[in-house]
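Each structure below appears as structure tokens.
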Structure 1
Amino acid sequence: MKNVLFVCLGNICRSPAAEGVLRAMAKERGIDVTIDSAGTGGWHAGDPPDARMTAAAAKRGIDLSYQRARQVDLSDFYQFDYLLAMDLSNFSDLLEQAPPNRTCDIRLFLDFADCATRETPDPYYGGTDGFERVLDLIELGAEGLLNHLEDESA
């Protein structure tokens, strides 16, 4: 079984959505994977996901209400097989924090998606459409990631 950690800035929009989407899609496909999310910053630690993201995800049948934000911890670099950054800034922050003997693979999440977009944009300061767009991208990335995980275990 693989362990996946999604990482964005504050762990209240993109990474909790990715956690929820991947969890639902993995269950649907019968793929056993441990999934969590975290932020590179700890400003929102203990907070639930952004209400706008929670509502947008709920319209797609994804429940984010049980999640609480947390900051990336040193143990994450050893506990997880994949640390998947939502954008290049998060990716860079993870590489800076990563111990040299880490056991995880650090990548951009959308590198698994079948699309030209590499970064998952932060919808926090935008309108409702931004949350829908992010969920569309997350669904593409989750599909590609699950295909990758199935190929790895074959």
Structure 2
Amino acid sequence: MATIEKVIQQAKFSNPPHRAHVNILFTSNWLNHRTATTLKPFGLSAQQFNILRILRGRAGKPATVKLLTERMLDKMSNTSRLVDKLRDKKLVLRQECPTDRRRVDITITQEGLELLGRASHAVEQVVAENFATLTSEDATQLSHLLDKLRGEE
């Protein structure tokens, strides 16, 4: 397996935190690309996939755009636009709330659930491939270190 230095053809880094920073960015892009490639045959972006997973997790309870935005992995996403695209694909319903006309309720459709099931299976396979070189203990330690890096341990 090639080191980050070999992959990006950099002889050395100024210090270990700089190396780790570049390695995290590079690895994040690598993971994102593999996920996007996996989702492409399903006609979904990673952000759309994220919204569908959030909605599935609500077990039929509607969500607002605000709630989806708060729970999105990519905080820079235009959630309203993503929901509109999913609605155009008939994967979600967007309806006025019966008790508050200013609020819009979003729910996943049966078609959305079925597509998400197939897409989730494909993504789970890629995740298993991505992490095949790590033990469960390694993955747990990596998650702990990433939480610690963000100051959330």
Computing mean count of other Cβ atoms within 10 Å over residues 12-19 for each of 1, 2, which one ends up highest? 1
Using FRET efficiency 1/(1 + (r/R0)^6) of positions 4 and 100 (r between Cβ atoms, R0 = 25 Å, to 0.05) as the calculated read-out, with 0.00 as its value, let me know the right label among 1, 2. 2
Assuming -19500 is helix-only ellipticity at 222 nm (-39500 (n - 2.57) for each DSSP H run of 4 or more, over all residues; to 500) as calculated from a single structure, say which of 1, 2 it is. 2
Consider the structures 1, 2: one of them gives 20 for relative contact order in percent (Cα under 8 Å, 6 or more apart) as calculated from the coordinates. Say which. 2
Which entry (1, 2) yields the derived value 41, 33, 20 for Cα extents along the principal axes in Å, for residues 44-115 alone: 1
Of the structures 1, 2, report the one carrying the highest value of distance in nm of label points 7 Å out along Cα→Cβ at positions 20 and 124. 2
With mean projected area of the Cα convex hull in nm² computed for every candidate in 1, 2, 11.6 is reproduced by structure 2
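Rule-based calculations on the coordinates, nothing more; no lab input. In this text the structure is predicted, and so the values were computed from the model without any measurement. Cβ atoms are built from the backbone, for glycine too; each structure is taken alone.
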